[in-house]
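Quick heads-up: structures coming right below.
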Structure 1
Amino acid sequence: MDNRTFRDAMGKFATGITIVTTDVAGETKGMTVNAFMSVSLEPKLIAVSIDKKASLYDILQTNPTFGVSVLKEEQKDVSMVFAKQKVQKEPVAITMLQDVPVVDGALVNLACKAVDKVIAGDHVIIIGEVEDLVLRDGDPVLYFGGNYREIKSI
C-alpha cells in the first residue's frame, strides 16, 4: 500500500486535537498533535507521538517538561495556528501550569514530565507523567477524514 492510502485509513479514526507545548529560553514553542492517548492510571501517564521532521522533535528530545492542551470546539483556529495552516494576528493565549506553558482556556491542560521516549519508525513516542491538570466544561474539537468536526448529540 502507498503512504496516501495508509494516511487515509488512519484518518478514519476520529481523534481529539491537542497542542503540545514546551518552554525554550522563556519562549513557548508548540505544535498541533492528534496522536495522543492515556497510558496508565498508576502512575498517571500519557503518550504523544511526534514526527521526526516536526519542529518540536529536537526540542522535546532534551526538554524534561511539556504541556498538553485538549482543545475545545471553539478553539479550532488555535489548532490551525499551531499546525501552521493559519496565521493569527493576535498571539494564542498561553498560561502556565506548574511552570509549563499550556493553551489558556482549553478543555483540559496537562503539565507533564517526560519519563520515557520510544523511537517508532519516523516518530518518537514520548511518555509523560502528568504532574498537574486543569479540567473545564465544553465539547472537544474533533478531526476525522482530514476535516475538523463537532460532536452532534443524538
Structure 2
Amino acid sequence: MKEKRQTAILNLIDKYEIETQESLVENLENEGFKVTQATISRDIRELKLTKVSTKSNTQKYISLNNYETPLSDKVIRVFKTGYLSMDFANNILVIKTLSGMGNAVASAVDAFNYNEILGTIAGDDTIFCVVRENYQADKISKKFEEVLNS
C-alpha cells in the first residue's frame, strides 16, 4: 500500500502544481487513499520531495530524485549518434536507432534517469521504452528532442 501511495504522490506532483500537504492529502483521498498528515510528512521525507517556486509566484512540490542533473557528454553523444526516430502509442515509446546501436542508445536513455520511464528493452535497431502513464509519453519525447537539440 505504501508503494502504491508513494507512486500516486509522484504522479500527482508531476501532473498538478501541489503547494501544500493539505492539498496533497485531498488529492490522494480523491484517488482513493486514506492518509493522515503524519503519513504524508513521512512520504515527503522518504521521497525526497522539496518545494520550488513556480512562474506564477507560488510553490509546488518536486522530487529531488527526478531533479535533472547534467548528463555526461558521452551519454548525450551516444544518444545523438545512434538515434534515428521515435513514435509512441499509449505509454510505449518506440525508438529507432542505427543498426547495432539499440543497446547503446537504451543505456543512454536509462542513464537519463527520468522518473516517468519504467524501463527499456533494446534490440539491434529498435527500443521499446515503457512510460508510467499515457500522458507522459509526449513529455518524454519532448525531453528527448531537447537532448537531441542541445
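FYI, it's all coordinate maths here, none of it is from the lab. Quantities reported herein were computed from a predicted structural model and do not represent experimental measurements. Cβ atoms are built from the backbone, for glycine too; each structure is taken alone.
With distance in nm of label points 7 Å out along Cα→Cβ at positions 8 and 120 computed per structure, which member of 1, 2 shows the largest figure? Don't skip to the end; give the middle numbers.
Details: 1: 2.4; 2: 3.2.
Largest value of distance in nm of label points 7 Å out along Cα→Cβ at positions 8 and 120: 2.
Here helix-only ellipticity at 222 nm (-39500 (n - 2.57) for each DSSP H run of 4 or more, over all residues; to 500) has been calculated and equals -3500, so which of 1, 2 was it run on?
On the way: 1: -3500; 2: -14500.
Considering all the candidates, the number was obtained from 1.
Upon calculation of relative contact order in percent (Cα under 8 Å, 6 or more apart) from the atomic coordinates, which of the structures 1, 2 produces 27? Walk me through the numbers on the way to the answer.
Values: 1: 27; 2: 16.
Checking each candidate, the match is 1.
For distance in nm of label points 7 Å out along Cα→Cβ at positions 24 and 136, the highest value in the series 1, 2 is held by structure 1.
Assign the value 17.4, 52, calculated as Rg and Dmax of the Cα atoms in Å, to the correct structure from 1, 2. Display every interim value, and only then the final one.
Numbers: 1: 15.1, 47; 2: 17.4, 52.
The value was obtained from structure 2.
Of structures 1, 2, the largest value of mean count of other Cβ atoms within 10 Å over residues 72-79 belongs to 1.
If mean count of other Cβ atoms within 10 Å over residues 16-23 comes out at 14.6 when worked out from the coordinates, which of 1, 2 was used? Numbers along the way, then the final one.
On the way: 1: 23.5; 2: 14.6.
Matching structure: 2.
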